[in-house]
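**Student:** Following are the structures in question.
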Structure P
Amino acid sequence: MKEIINRVAESQLMTFNLEDHYPEGRRMVLDISQWLFEGFILKEKNFRATIAEHNWEQYKDSYVALSCSTDAIIPGWAYMLIATKLEPFVTMVAQGNLEDLNALVYKSIIDNLDITAYQGKPVIIKGCSNKPVPSNAYIWATIRLQSVAKSIMYGEACSSVPLYKKK
């Protein structure tokens, strides 16, 4: 009887799991409509006074998405002003919803990853995750790894889809 050899275990194949790079921390949306007159009109003096009195420490070590739940027209400086108050406390702040925020968090992480371990290796980007990994993160990881990897696949070692092979 011939011995069964696990070729996957013996290969140089490296798994890149985006879930491993999921940053812990509270995610929250800060809806600024609460600081608008009748939820729609930004009165600068009142807006600035409300912001000055707000407890910004409650966002410590959080990822915060700034948004407005009404159809109010918000000038860009309003979000910028809020960001200046949040900056000393938060891990990251962005304008948009939680999905936008999560995508920006992952983009920053992927852009700053040390990928030298994947140099010249076949890489498989793990497809399933239990954490909210944005779909764009898979694209960004592929593009980033393409500069160093010998080949890139998607899925699991037992059933992967080839994406890229260095010539």
Structure Q
Amino acid sequence: MSLGGAVRGLAKGLAIIGGVALVVITIITAISITGRAFIWAGLRPVPGDFELVEAGVGFAVFAFLPWCQINRGHATVDIFTSFLPDQVNRHIDIAAEVLMTVAITLIAWRLWFGLQDKIRYGETTFILQFPVWWAFAACMVAAAIAVLVSFYMVGERLVELRAKTPTPKLGEGGGSL
């Protein structure tokens, strides 16, 4: 398996896990809302549903980030750049990729310090009393993978720039390294 295939597989696998997390929290939310609506019939909401949703959505955001990065799915405004030559667009792409890598790395770095604080202070959620650092740790793993994917994508853009190959369109991703 090539490096590109491994990176793509890692990003895809993490996105699938993030999707499963979203399905689970959607089900929890539906059960909880139903329980609130039919409390008169003996049903009850899920205790700590908002805590689970908060942790699950936070993780899902970080889980989808590598897949979005590898597929060039971030929002772009190409109304002006569509008129520029391919070589100029490749330079813009590499600059954007580097800036995104810096942003993701900065977020992961700060998340790491947040995780350390949550572990040190032993903070727990209000209702379920599970340690807050668990959610931070899950997000940290996904953020670390996002950083790896971002650096890989900078390499992809450099290969394209050197080879003067056309920049892949949305969803085409990469894989030449």
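Please treat every number below as a calculation from the coordinates, not as lab data. No experiment lies behind these values; they were computed from the predicted model shown. Cβ atoms are built from the backbone, for glycine too; each structure is taken alone.
**Student:** For distance in nm of label points 7 Å out along Cα→Cβ at positions 56 and 152, which structure out of P, Q has the highest calculated value?
**Tutor:** P
**Student:** Match the computed value 24 of relative contact order in percent (Cα under 8 Å, 6 or more apart) to one of the structures P, Q, and report its label.
**Tutor:** Checking each candidate, the match is P.
**Student:** Looking at structures P, Q, which one was semi-axes √(5λ) of the Cα gyration tensor in Å calculated from, given that it came out as 39, 19, 14?
**Tutor:** Q
**Student:** One of P, Q was used to calculate mean count of other Cβ atoms within 10 Å over residues 64-71, giving 17.5; which?
**Tutor:** P
**Student:** Assign the value -25500, calculated as helix-only ellipticity at 222 nm (-39500 (n - 2.57) for each DSSP H run of 4 or more, over all residues; to 500), to the correct structure from P, Q.
**Tutor:** Matching structure: Q.
**Student:** Here's a follow-up. Taking mean count of other Cβ atoms within 10 Å over residues 72-79 for each of P, Q, which is largest?
**Tutor:** P
**Student:** Looking at distance in nm of label points 7 Å out along Cα→Cβ at positions 24 and 128, point out which structure of P, Q has the largest value.
**Tutor:** P
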